[in-house]
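Here, each number is a calculation from the coordinates, and none is a lab measurement. Owing to the predicted nature of the structure, the values given are computational and were not obtained by experimental measurement. Cβ atoms are built from the backbone, for glycine too; each structure is taken alone.
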Structure 1
C-alpha cells in the first residue's frame, strides 16, 4: 500500500478527487446495476472514509434503490458524464471510488468479488478474490 494520496477524476478533468489514508476495501462488483452503469461485466471499486476524501467540483447524481433497499447514489462529471464515485456527498461515512478513475491504476488491488450470483459467465472473477454471492456481512 502507498502512503501517497490516491488521486483521480473524470475523463475531461473537470471533476477530481484526492483520497488520503488507506482504502477500507477494494473489489469487483458484479451486480446488475453496476454492470449497466459501467457497460461492462463489473465495476472495480475502492471504499474510503468520507473524511479522507476531497472532491474538486459538484457532480451530476443519479439515485436508484440499492440491494439493501436504501438509496444508491452514483456521481458523475456534469461535463463529460464519466462515472467517478458513489455515495451522497456530505451525507455518508464512506464513498466508493470507481477504480477506473484512478490516476495510477496500479494502486488498485482487489481482494473481493461481490454480487457474484447472477453474473454473466463471460464476466470472469480473477483468481484469489474472496467471492460473495451478494453483499458481505
Structure 2
C-alpha cells in the first residue's frame, strides 16, 4: 500500500524525533471522550485517525504506555521519549491498525472527524461538533 499514489498524512512529536507517514484514507476519524483518552491528551477528548498497519511508516523511537481498553485488551499509547508528545497508538509492527493522534499532524486541516466515541463520558464543557455519528461507547 505504501507504493500507491494517494493522500499522505505526515506528523510527529514536538521535537521531531518521532515521525510518521500514513498513505490513503483513514478507516475511522473522530473524537474519543473516554476517560483514558481525556487523561492521555490532557483535554476533553482525543482526536484520532485509524490507519491499517501497512499504510503507516513510523521513524524514531517511542515510549509505550499500556492500559486496559474498554473491551479488556491492551491499549497501547506511544509518545516521544525525548519531548513526551503523544503520537500514535498500538504496537508498531504487531497490530493490524494504528491510531494517529490528530494533534500530531503536520497539517491539522486534513483531520476530518466523522464519529464521536464514548459520548456517555463527555464532559459538559467539551463541545461536540455537529454532524458526527455518535456512539455511547465503542461501536461493534
Identify the structure, out of 1, 2, from whose coordinates distance in nm of label points 7 Å out along Cα→Cβ at positions 26 and 42 was calculated to give 1.4. 1
Please compute mean count of other Cβ atoms within 10 Å over residues 18-25 for structures 1, 2 and give me the label with the greatest value. 2
Which structure, out of 1, 2, was Rg and Dmax of the Cα atoms in Å calculated from, if the result is 14.4, 44? 2
Value 2.1 of distance in nm of label points 7 Å out along Cα→Cβ at positions 90 and 106 was derived from the coordinates of, among 1, 2, structure 2
